[in-house]
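Read-outs throughout are calculated quantities, based only on the coordinates presented, and are distinct from any laboratory measurement. Worth saying up front: this structure is predicted, and the values here are computed from it rather than measured. Cβ atoms are built from the backbone, for glycine too; each structure is taken alone.
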Structure I
Amino acid sequence: MDFGVKTSSIRNLVAGTAIAGAIGLTLTSTKDSKTAKKELAQKLNAISENVNLKVAQVQGSGSQAGKEFNRNDGNAFSANTTYHSYTWDYCENWIGEDLCEKWLDPYVSQHGFTGDQSVLEGKVASLYQQMKETYKGDGGKYAIWDIKLKSGESLKDEQGRLNRKALSQFSLSKEAREAIDSVGVEAARAAMAETFDEKDSKDTMPNMEALRTIAKNLTISYRNNLVAKLGEIRRMKKGVEMTGGENYAGCDALADETDEHPKQGELSDEAKNAGFEQRMQLCKQMMSASVSAVNPTVKDGQVVSGDANDEQVDEWRARVNIAVLDNLGVDPNSIPKPSDATLTEREISSEMISYSKDGTKEEIVYETPKAQIEAYNEMLETAAKQQAEISKSTIGHLPNLGQNITKNKITPGQVSAVEINGLTKQMKNELKGEQVVGANVKAMEMTPEELIQTANQQ
């Protein structure tokens with residue numbers, strides 16, 4: 001929900017677990033291998049049915065669109081972490097047809113103030129209610145965000161809405177991050193609990209296949225949210241200005257004159273001159289643009305590439321976050337964005353816990369995905385050298401399998417977080433013959449429109 005979150009939100013992808021490499025199944029049960037494989041497959045399928053992990057991309061044909069998943073992002077609508085918000089400003093109190101007395105800021109879910117709320121929606125709404133009057137007019141804190149204004153710009157536009165085009169920084173405050181993280185931690189704990197059998201001891205660790213299933217589904221869910229919100233940002237650009245939301249995911253949804261459409265603020269002159277039909281066509285073009293497209297803009301009645309320096313802060317941050325997920329280990333600062341928008345090492349690092357050799361927790365450290373991949377590759381090199389030494393010491397009686405080890409190296413920027421967080425090739429081979437939902441999901445939608453189609457076809 002929060003494009004103000006720093007790029008370090010990538011830490012939620014369980015990167016440390018994801019880079020575990022090519023680990024096969026360990027079927028040490030006293031049961032026969034066939035039974036153990038079947039039970040494992042059933043467990044992985046059950047994990048994917050956890051309401052906090054369900055995503056349209058990994059579900060079977062029994063899923064029902066519109067009943068299980070959000071129409072715009074394909075995530076489970078009943079999850080504790082589901083978040084319905086608009087990237088356009090929601091009016092809490094209309095006066096007449098087109099005058100708004102009070103605007104609710106974007107990224108704050110209107111559901112959070114009603115009985116129809118998820119845990120996350122309610123928590124954010126409560127925090128927003130407490131902090132919304134904190135702005136003093138000089139930058140710094142505004143409601144639940146830390147902000148900076150561009151020189152000479154005003155916080156609000158002529159209609160009294162938050163003017164995100166005026167922002168050079170738009171990130172969640174420390175209090176908001178902690179509140180949101182707590183919801184995610186509880187959801188992850190609930191998912192982890194489902195990896196255990198009743199007969200397991202409290203010291204039993206979840207198997208790697210279960211951890212990878214959790215990590216992969218969370219990764220897809222996070223990416224889905226980014227893609228859906230990126231589409232909503234684009235369809236509200238000057239000259240298009242077609243409202244979205246979970247009930248109006250597709251641009252055509254607003255063409256039904258019998259439906260009660262959401263109201264919105266006054267249109268720009270460009271949108272008024274274009275007319276409804278042309279705006280709807282432009283909306284479709286915006287929603288069909290690749291997630292990697294830089295600042296798509298309306299010019300002469302068409303959607304064209306724009307200037308990265310003019311791209312809105314929440315738009316370029318969403319786009320960069322998606323690029324980081326799709327090319328794990330890539331340098332985020334190499335991705336097109338405003339020239340003055342350099343991301344710091346801390347922003348692009350994942351929070352991890354460092355342990356001593358005896359297993360005692362030592363400290364929290366921060367590492368970039370690239371650094372983690374490089375450390376993993378170095379461990380493979382070390383293991384290969386050790387294997388060669390062992391083979392040499394046995395005069396060749398034990399074969400040198402070093403090449404089998406190093407072939408599992410990962411090239412930064414050439415693998416997606418969805419793929420790396422999923423089951424390894426060896427795991428899939430050993431589960432061959434069993435139905436494991438979502439095991440082969442690799443390609444993700446490259447346009448918001450494609451995501452909508454996935455969300456509504458399950």
Structure II
Amino acid sequence: MAFTPILYFEAGAGILLMAWFLCAKPEYGLFLYGLGLGFPDAAIPLGVAINLRLDDALLLLFLLRTILWTPAPASPGQHKILSVQALFLFVCFFSAAVGMAQGTPPGAYETMKMIGCAAIVFVLPRIIQSERRLRFLLAGLMCAGLALALQIVLRLGASSANFLANTQELKEAATFTTWNPNTIGQAAILIVFAAGSGWLVFQGSRVNRIICSSLSIGFAMIPGLMFVRGTTLSIAAGFILFFGLMRAWKSLLVFFLICFSVVFYMRSVDPGLVDDATRVDLSTGEGLSHRLDRWDMAVEAIQANPLLGQGFGQEWAYLSDEGSEGRAHNAFLSTWLELGVGGLALLLAVVYQFISVGVSLYRRTEFQLCGALVLALIVAAFLDSFGLPTLYWEKLPTISLSIAVALVGVCEKNALQTVPQVESSMEMETLPHHIY
């Protein structure tokens with residue numbers, strides 16, 4: 001088909017009209033943003049390991065909207081978290097700039113990933129300023145979770161009958177072209193948190209609560225069925241903490257029963273596969289995907305310059321030169337290796353701020369569920385970071401934490417709106433009449 005000027009004009013007008021509509025009604029854009037995360041292979045390659053997806057394009061549109069429409073100021077809890085994240089980002093950018101000046105620039109992939117995460121951190125919480133917008137985003141994420149689960153099942157079904165030979169072949173069969181098994185685990189944390197948050201914002205009816213709770217447990221099984229063991233244990237720890245904080249002992253019992261049922265079913269289908277996945281020797285590192293060897297090499301690299309680090313984005317180059325496989329697979333060791341003690345302290349400060357805000361919300365009866373959700377998310381992400389770079393500028397975990405920041409803002413702004421109403425009702429209270 002020949003592209004005429006009129007066709008170009010019509011296509012451009014359609015794109016501009018759609019962009020205007022999504023800017024005027026950002027809740028629909030947020031739904032598409034969440035839904036787009038469920039189709040990782042729908043991407044346009046822009047170089048080595050860099051892909052442009054629908055959610056990336058929508059994020060740029062959201063960024064444009066925050067420039068054209070000044071958003072409301074951040075709530076106190078949001079300000080605490082975002083301030084530390086901004087400082088952490090500044091240290092990363094400064095370290096990258098120093099590396100460029102010294103002739104050792106960071107890799108393009110690491111730089112683009114950090115820039116993308118920076119946009120997520122400062123755009124999503126500012127665009128999600130109401131419970132309505134949050135509902136649209138969470139609905140899109142839950143649809144994305146269903147899409148991911150369906151695609152994984154179809155990919156496994158389309159594979160050969162021998163894909164169950166070992167856990168690595170199973171992971172490769174289920175993994176998308178532009179993702180790896182660990183990314184699916186990070187996506188599971190995101191959609192589980194989205195379903196849990198949906199239980200909070202869609203709790204108008206019992207049906208909504210049942211659907212959201214069922215989806216959260218179902219999404220939690222995705223990394224377990226793929227034997228992404230570290231993320232599975234991290235999500236399980238998050239569930240245990242959440243149910244414990246809410247004193248929902250019956251729900252915790254149901255969760256344990258479902259987990260044990262899945263394990264027994266998988267063992268009955270292929271006991272050799274389950275035995276291969278659960279065979280772990282902490283003394284030798286067998287069954288840990290060479291994690292102990294990677295950590296030892298990272299520790300040696302840290303000892304070379306523990307205070308200032310090797311510079312942002314230098315992990316791959318430095319560890320590869322030292323004979324390692326290039327990644328420490330530990331967010332805290334990676335941060336220490338690249339940014340030194342100060343960078344590691346800032347990363348831990350970000351974790352502390354989430355915990356602090358979560359505890360503050362949990363202590364208030366009306367926001368106890370929100371506080372428990374935030375605490376469960378940060379604990380799951382923290383534990384997952386011991387085996388993966390989860391908290392160190394990874395896209396999907398950054399989206400999870402940004403939604404948590406938005407959820408905190410919605411709760412705190414609702415609290416501020418209820419205070420004037422209470423005060424006005426007290427002022428208009430009828431004074432008592434005295435009969436003489």
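Structure values in brief
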read-out: If relative contact order in percent (Cα under 8 Å, 6 or more apart) is computed and equals 20, the structure in I, II; value: II
read-out: Per mean count of other Cβ atoms within 10 Å over residues 349-356, the highest-valued of structures I, II; value: II
read-out: Given 94, 60, 58 for Cα extents along the principal axes in Å, calculated: source structure among I, II; value: II
read-out: For -11500 (helix-only ellipticity at 222 nm (-39500 (n - 2.57) for each DSSP H run of 4 or more, over all residues; to 500), calculated) the corresponding structure among I, II; value: I
